[in-house]
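Quick heads-up: structures coming right below.
Only the coordinates and a few stated rules stand behind these numbers; no lab work does. This one's a predicted model, so the numbers in the text were calculated from it and none came from an experiment. Cβ atoms are built from the backbone, for glycine too; each structure is taken alone.
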Structure 1
Amino acid sequence: MVELFVLYLHLVAALYAFTKRWQEESAAAGLLAATLVGFLFLLVWSLSGAFVRALISAPMVTPWLSRDGLGLLLPLPLEIALFVYLFVRQRRKEFSDTPRQ
């Protein structure tokens, strides 16, 4: 159940990243942003999943949380911070359109 929630969270993040970059730049930039989210999801899941499997021998940690779910939850705060840094925050404009007074 946790795995599905985190997967949906990443799908929504990829759609947000695609839409934001598509509106600001181009469709190619949107596809690149969505691909970045997908690659980060796969890379982090494979690395953290292997780490958790090495530490925990039982397939189910709790009745609702498996080793794979724990492998997805551990790096989630770091992924959220990276997503906010890359896609949510507003970029500063180097050259302002309005003249200074």
Structure 2
Amino acid sequence: MNSKLQLTMFFCSFLFGFVFYYGLIFNYKITMNRNALYKWSISLVYVFDFVLAYLLFLYKMYYGYFHIYFMLFIFLGFIVANCVKGMLRKFNFHLHKK
């Protein structure tokens, strides 16, 4: 296993976590005023499409070889994106406060 390719996959998985988080926020804003069945179906399609896009990315970059720590980096990217959003919200509040 090539360590350069593995580090690239870690970084890309981390970025996929960011994209997934902000995509979920966008999905929530689109479906905010809809009924529950519409929300569930659109969210399910979004997650399914995202997983398929990630698997396609794995097949193109890493020949479909999947490690569980790739999912760990996606989850880590999701958590970091949530923290970054909170920090940006606080920073924006302090900018507009003055």
Structure from which 1.7 was derived, distance in nm of label points 7 Å out along Cα→Cβ at positions 15 and 79, options 1, 2
1
Taking distance in nm of label points 7 Å out along Cα→Cβ at positions 55 and 87 as the quantity of interest, name the structure among 1, 2 where it is greatest.
2
Comparing relative contact order in percent (Cα under 8 Å, 6 or more apart) across structures 1, 2, the largest value goes to 2
State the single structure among 1, 2 that was used to calculate helix-only ellipticity at 222 nm (-39500 (n - 2.57) for each DSSP H run of 4 or more, over all residues; to 500), giving -22000.
1
I have 4.7 for distance in nm of label points 7 Å out along Cα→Cβ at positions 31 and 63, calculated from one of the structures 1, 2. Which structure is it?
1
